[in-house]
Structure P
Amino acid sequence: MAIREMKTLLLSLLLFIFVVGCSNNEEANQSEEVPEATTNPEDVGYPDEITYWTELHPSVANSLEDLNGVGVYQELEKATGTKVSFQHPSGEGTQITEQFNLLIASGNLPDVIEYNWHAVQRGPDNAIDSGTIIRLNELIEAHAPNLSKYLEENPEVKKSITTDGGNIYAFPFLRSDEKLMVFMGPIIRQDWLDKLNLEMPTTIDEWENVLRTIKDGDPNGNGEKDEIPLLLHPDQFKNLGAFASAWGMTPMFYHENGTVKFGSIQPEYKEFLSRMNSWYEDGLLDADFAATDLKLQDAKVTNNQLGSLYGYTGGGIGKYTGLMADKNPEFKLAPAPNPSLKEGEKAARGHRDFPYSGWHSVAITGNAENPEEIVKWLDYAYSEEGHFLFNFGVEGVSYEVEDGYPKYTDEVMENPDGLPVSDALGKYVRSSYGGPFIQDVRYLEQYLELPEQKDAIQIWSDSAENEILLPLITLTAEESREYASIMSDLETYYDEMVVKFIMGAEPLENFDKFVETLKGMGIERAIELQQAALERYEQR
């Protein structure tokens, strides 16, 4: 071959490589800027199979091995043809978190993961940037008409499920009614109040009088005076403001007119700790409050020991009333208002959820080979048919429609195997604990059978302002890294010190030193990060 011909061939080859390289770079840049659906929506079908990682809720685990046994997924497979292989972590609470972190670190991910993606380390934007999960905006617009319609009609919900980076990262669990957003609060033995001629307490001082009278009054009438007046778990006043919000704050982050604060460094928190310390020393607060888990709490209630607690409408009032029906016919629980410091005032906050709180959200992982089909499958739950399926289960089995109202059958409400309503529901639906769908208030109207349960929602709602609650803000990946670095050690120290203050192992004279230590550990910087996130949220 002549030298000139060789040069011409080499030049042509280099030009080809350059053009292809530029074309590939341009395509890569375009795909990074605007991820587009690559398939016509009309051509997308449901997936043949999906791998799905999610916690197995106790109401299901009590009678079934996995979610494949639940009516909603059996019917969903019939409707879509999709076979689901569920992967369930074991344990609860921190055990679930640990297994989630191990799963993510392994890189061996299923197609979808149900988790609180809003609360993951470094935030959902980082999870998308790292390829752990994928951005859903364009896929939802193209292949999820039911969820798209709901978000268009509810812009505030769309705002809450979108990050500061503009990413929608998961199919959300949504509460459709205000009545669904309050389901925890103070609960007290009404039969003990009646025996001791006591009025329902509304203030901290009134609570102290009631607790002292329970301790000294022997409402069980067994002469042993072994009653435990009050059980409060540390995480309840820490994260929910239980009783602490009587002092106008909540122990963790909150805001006053847009200014973020951390309640535990406020002088009012010392007053709260002082009162809890005196209650503990006087035997009004459970001596084992820091070590009592749910099983031990159940035992204390069902053994006629516990006078009051902070609990659920269903898993508290309903559950214990059912368990005690035969054991003690006089047993009666009632909801108590969130206590304030002054009569006629409201607590700064009580338990209140948001339409979207982050829990039970399903993200599609970067390992999924058919995200468009999965999006269509997940969107089914937001359709009219899916809405009934996820909330009420199988028509003719778990519910019947009477005058247009979906009414649970005796299979659920009077289960022939003796299952409580929560467990009977768990065999057919997900409405009792959440998932990637829109929860229907008509579920709650039936689930809360007792008048005390129905009253609880109104009483707990009316006795708290809840103006100080932070919305569902998100930190950037860099902020999340810094925030996690601060809070991991800080919260460990915080949790230990609060229990010591209440139990008297650490004198309250050292509260100022406690505050200074928190500041030295970076709490003021954590407040700044929360403030920046709140301001960005308001600008969405």
Structure Q
Amino acid sequence: MIAFSNVSKQYGKQVLFVDASFQLNPGEKAGLVGPNGAGKTTVFRMITGEESPDDGEVTVPKKLTIGYFRQDVEQMSGRSALDEAIAGSGRVGDLHHELEELQHAMGDPAQAGDMDAILARFGEVQEEYDHLGGYALESQAREVLHGLGLDDERIDGDVGALSGGWKMRVAMARVLLGKPDVLLMDEPTNHLDIESIIWLENFLETHDGALLMTSHDREFMNRIVSKICEIDGGEVTVYSGNYDFYERERALREANREAAYARQQAMLAKEQRFIERFKTHAAKAAQVQSRIKALDKIEKIELPKRRVVVKFDFREPPRSGDQVAVIEHLSKAYGTRTIYDDFSLTIRRGERWAVMGRNGAGKTTLLKILSGNLAPDGGEVRLGASLKLGYFAQQSLDTMDADLTIIEQLQNDFPREGLGALRSLAGAFQFSGEDIDKKIRSLSGGEKSRLAMARMLFDPPNFLILDEPTNHLDLATKDMLIDSLKQFDGTMIFVSHDRSFLRGLGSRVLELGGESGVDSHPHAYPGSYIEYVERTGHEAPGIHS
């Protein structure tokens, strides 16, 4: 279907691919992995024709339809989210929007003289639209948009009024509704909550076409892909299995290659000793020359490239009192919509609360109230003794000085620390080498998230309030963060859509909205997130396994 044959590509001095080859076959679901900057997005762009290889060939059949979901969403405004989603449905989408225009024309007095022609055209368009399943498409579009978390108010409202995160979901719906032969998806879970992620998993599992995607969500990859294409050091290596299989197989291949390298080095050293010992002996001259020629012909084994994941031992936080936070009779509403009504909860030292709930159930609202960034309408929130609070949310990114470099920001934050300790901190969050000299204004959202997390955890609080802390974190950084927080001796309450994070850290679960919807009373589960899933039979509220 799609084939890369001996592709080479570089930007300036940065070499991305050297004679790289792989293919995506019909119906295949593959994950594209590799370190930041390896060239994953460039692969997508070469498939869509936005970029060309410097050498080699990218073969894409002409009649193949491709749907590409990318992280940068173009401007959307002037029509509803429903109409925007339908726009990706090829001929049916075009007919849908022509019907909308014709309906407006029929109600326009200024076009009364052309009414016969408008009515005739309306009949033609309506017939073709119906024949192609257009009216079924509208219900499909609503189903997809609901699955991605949009309510009817957002679906029927002006798409231009939506935030960037909601527009990303509309853009994704547009790609999915197009039912292309090949789906290219660049980090599709970044702006989704866990309910929408699970819905998307189910959708992609039953999608008939081929899929090539990048994702920092291990569980998402494991459930969908059956092939991994790894980009590293200019090469593309293919593994037939899911992400867990890839990790095991990669480790096995590395171990085998290291063993083969060690054996070859021992053999080469032995041969070199013979050559050095007998190179001046006339009687051994023929043997020496023969061995020199043999060594020249041997293909030298190279050690496998190892990705360096810096481990950082975070300091122990100061000990807090036994009662960290007490919420009593909390109430909070937005207009006529009640979020909390007479809600009480006690958070004790050492507990790690995972807050679950549908969109709009009040997850972020609760964290804002606990952190003091939002006042409740009624009730009381009391924080315990000896408490040092750390709050991570997207607004945490605004507390950094855009004109400073990464290392300058860390030196400003921790003026008494040595440069070595701060470099280690930066390295633990995947800022290495020249990265630490990047200006904060030039960092991506993901890089800013990593830096904000590093700043908070270097001198850790004893009460962590985390709102989607793993957004944009790559798998290596995410795994490091989970391992570090497992050793964290303080208290946590967090919202996350990452199941590795939830399973690794959630020792208590607060489910908002319950089974009956947003306005029902929150329910506290005394066990871990894993026990919560086993007891309820679903990974998230309302989503059954």
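A short reminder: the numbers here are calculations on the coordinates, not readings from a lab. None of the values given here were measured: they were computed from a predicted structure. Cβ atoms are built from the backbone, for glycine too; each structure is taken alone.
List of remarks:
- Winner on distance in nm of label points 7 Å out along Cα→Cβ at positions 153 and 257 once structures P, Q are ranked, highest first: Q
- Structure (P, Q) behind the derived value 0.35 of FRET efficiency 1/(1 + (r/R0)^6) of positions 161 and 353 (r between Cβ atoms, R0 = 30 Å, to 0.05): Q
- Which of P, Q leads on FRET efficiency 1/(1 + (r/R0)^6) of positions 193 and 409 (r between Cβ atoms, R0 = 41 Å, to 0.05), largest value: Q
- Ranking P, Q by distance in nm of label points 7 Å out along Cα→Cβ at positions 49 and 433, the structure that comes out highest: Q
- When log10 I(q)/I(0) by the Debye sum over Cα atoms at q = 0.11, 0.13, 0.18 Å⁻¹, for residues 281-360 alone is computed for each of P, Q, the one that comes out at -0.66, -0.79, -0.98 is Q.
- At a computed 0.00 (FRET efficiency 1/(1 + (r/R0)^6) of positions 81 and 337 (r between Cβ atoms, R0 = 25 Å, to 0.05)), which of P, Q: P
- Structures P, Q were shown, and percent of Cα pairs over 36 Å apart at 41 was computed from P.
- If distance in nm of label points 7 Å out along Cα→Cβ at positions 393 and 417 is computed and equals 1.0, the structure in P, Q: P
- Calculating Rg/Rh (Cα atoms, Kirkwood Rh), for residues 169-424 alone for structures P, Q picks out Q as the one with the greatest value.
- Relative contact order in percent (Cα under 8 Å, 6 or more apart) - highest-scoring structure of P, Q: P
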